[in-house]
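Once you scroll down, you'll see the structures, which are given as structure tokens.
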Structure P
Amino acid sequence: MQKQKKYNFVMDTWRRLLKNKLALIGLTVILLLIFCAILANVIAPYDYKAQNLRNALKFPNSENFFGTDEFGRDIFSRVIYGTRVSLLVGFIAVGISVVVGGIFGSVSGYYGGMLDNIIMRCMDVLLAIPSLLLAIAIVAALGPGIINLMIATGISSIPNYARIVRASVLSVKDQEFIEAARAVGTNDFFIIFQHILPNCLAPIIVQATFGVAIAILTAAGLSFIGLGIMPPTPEWGSMLSSGRMYIRDQWYMTIFPGLAIAATIFSLNVLGDGLRDALDPKLRS
């Protein structure tokens with residue numbers, strides 16, 4: 001019976017999401033980007049690091065759809081491979097934030113008291129620092145690279161998820177089914193992870209969707225200033241940085257990576273808005 005209710009909830013959420021055309025467009029774009037990331041080796045016509053100085057700074061043409069950069073590398077291929085890098089950083093960074101922030105938030109909300117006060121004050125300290133500045137400080141300490149970029153981007157977003165999870169736990173932990181679980185002797189670990197957190201998934205999913213967009217934008221910003229992913233690995237932010245010196249004459253070097261970032265962020269934001277409306281119990285009929 002419980003399984004059937006869960007199925008109906010998922011199907012109802014999906015039905016409501018399909019009614020939001022803008023969110024559906026965002027979902028389609030994200031699925032297309034994931035498809036490009038998985039099949040980058042097949043879709044990209046050239047090796048992303050293959051240089052041909054004789055073919056440098058060529059405008060978009062039939063052989064190089066997005067033109068070539070200062071080293072003669074195909075920009076279209078680099079944008080395709082950059083999709084893989086950006087999505088990987090975004091999803092893993094959000095995964096770090098959700099797991100660590102979820103643990104802190106659930107423990108803080110469930111036990112309360114002094115432990116809650118200590119954890120939340122630590123989160124407040126992190127929230128007092130702008131997330132981009134915190135990420136810059138972490139990358140500067142750890143050094144540039146894709147792994148450190150994921151860690152820095154993930155750590156900078158932990159307080160947001162900790163506060164969301166804590167608020168959700170506080171609204172659930174005193175309900176009757178939690179009291180019943182305590183009465184039969186269920187330990188705190190199973191109560192938190194089997195009863196409380198599953199009922200807090202809706203706000204976490206919505207925030208995670210927006211979080212992927214923020215993580216991709218943060219990663220692009222760090223790469224733009226030279227603290228992110230190092231060449232020759234293609235990343236949209238670093239491609240923007242290298243193309244800005246040629247922006248007057250070879251504008252395409254910045255336009256296409258910039259459009260890739262804008263399309264991804266826009267799609268994730270409208271998808272997040274759609275999920276928020278679809279998961280809102282107040283809007284259910």
Structure Q
Amino acid sequence: MSRILVTGTSGFIGGALAKAVADDGAHELICLSRKPTDIVGGTSIAGDFSVPNALRKLDRLGGIDVLVHLAAVTGGCSEEEGLRVNVAGTHHLLRYLIERGCRKFVLASSIAAVGMQSVDFRPLQLPMPDEHPCLDRDGYGFTKYLMEEVTRYLSRQNERLDFINLRLASIAPDDRTLTPLEPGPIPLWGMGRISILRLSDTVRCLLAAVEAPLKPGVRILNAVGSQACVAVPVPELIRTWYGSEAEELDFSHYERPGHEKDPVYDISRIEQELGFVPQMPILGD
């Protein structure tokens with residue numbers, strides 16, 4: 001039985017994942033969150049992963065086999081706070097666990113790592129590949145990209161480590177009715193508004209990463225739903241957003257029958273690497 005440390009278990013995603021791990025009973029669960037987490041079957045530790053002294057509470061529990069790192073400051077955070085928590089704090093957490101023998105790390109990155117928060121963002125291609133470069137202007141996406149770079153840095157130091165960075169979509173409860181986006185002016189977080197992953201699929205995705213055979217190196221994988229949350233074909237929406245600039249993009253993927261509303265992030269590799277395929281419908285049709 002492996003010992004799994006999940007951070008951010010007082011949050012929406014972390015709480016759902018922790019409950020799933022505890023209910024399954026196949027692993028020993030340790031929950032780390034700033035607020036106490038009441039998960040039957042798990043050991044709860046209250047503490048901020050970005051505060052050096054807080055991690056010492058883990059020492060009495062023994063080694064950690066797998067980290068699932070969900071705790072973070074999210075979109076809308078200040079640049080300084082994002083760098084302190086998402087980058088420096090994550091580096092400290094990873095270094096602490098590496099020094100104590102952990103080899104597998106599953107981290108919640110974000111589709112925001114490409115920089116889609118700004119109305120000035122323009123993707124280099126569609127669907128965007130897993131490692132689309134960071135073009136962020138607003139700070140949050142930049143901190144998630146730098147978190148990914150921290151894993152590359154640590155991987156160069158120790159080639160035995162397995163890092164899986166999941167660029168998670170906007171996460172929605174399974175029972176929430178979503179409104180597909182209509183053509184019009186590009187909104188803030190435009191790509192995030194049409195890239196949704198249901199909560200149960202998110203938990204399945206994280207568990208697939210945990211259960212995947214150890215594969216040393218760094219993987220960056222898009223994790224979004226199987227359909228864009230759009231009312232019209234993706235090219236039609238993008239052309240209203242970008243105007244003449246949209247003509248620089250190749251829309252041939254969406255011109256194939258049945259693919260008109262495919263996601264704007266490529267999700268083919270996550271199926272190849274982890275066997276994960278989203279199951280929950282985005283629009284219920």
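As an exercise: helix-only ellipticity at 222 nm (-39500 (n - 2.57) for each DSSP H run of 4 or more, over all residues; to 500), calculated from one structure in P, Q, equals -8000. Which structure is it?
Q
Work out relative contact order in percent (Cα under 8 Å, 6 or more apart) for each of structures P, Q, then name the structure with the largest result.
The structure with the largest value is P.
Which of the displayed structures (P, Q) returns the greatest value of distance in nm of label points 7 Å out along Cα→Cβ at positions 139 and 171 on calculation?
Max of distance in nm of label points 7 Å out along Cα→Cβ at positions 139 and 171: P.
If you work out mean projected area of the Cα convex hull in nm² for P, Q, which one comes out largest?
Biggest value here belongs to P.
Suppose mean count of other Cβ atoms within 10 Å over residues 187-194 works out to 12.9; of P, Q, which structure was it derived from?
Answer for the origin of the read-out: P.
When FRET efficiency 1/(1 + (r/R0)^6) of positions 203 and 227 (r between Cβ atoms, R0 = 25 Å, to 0.05) is calculated, the result is 0.85; to which of the structures P, Q does this value belong?
Only one of P, Q returns 0.85 for FRET efficiency 1/(1 + (r/R0)^6) of positions 203 and 227 (r between Cβ atoms, R0 = 25 Å, to 0.05), namely Q.
From which structure (P, Q) was distance in nm of label points 7 Å out along Cα→Cβ at positions 19 and 243 calculated, if the value obtained is 4.0?
Of the structures listed, the value fits P.
We did not get these values from a lab; they are worked out from the coordinates using the rules stated. Note that the structure is a prediction, hence the values are computed from the model and not measured. Cβ atoms are built from the backbone, for glycine too; each structure is taken alone.
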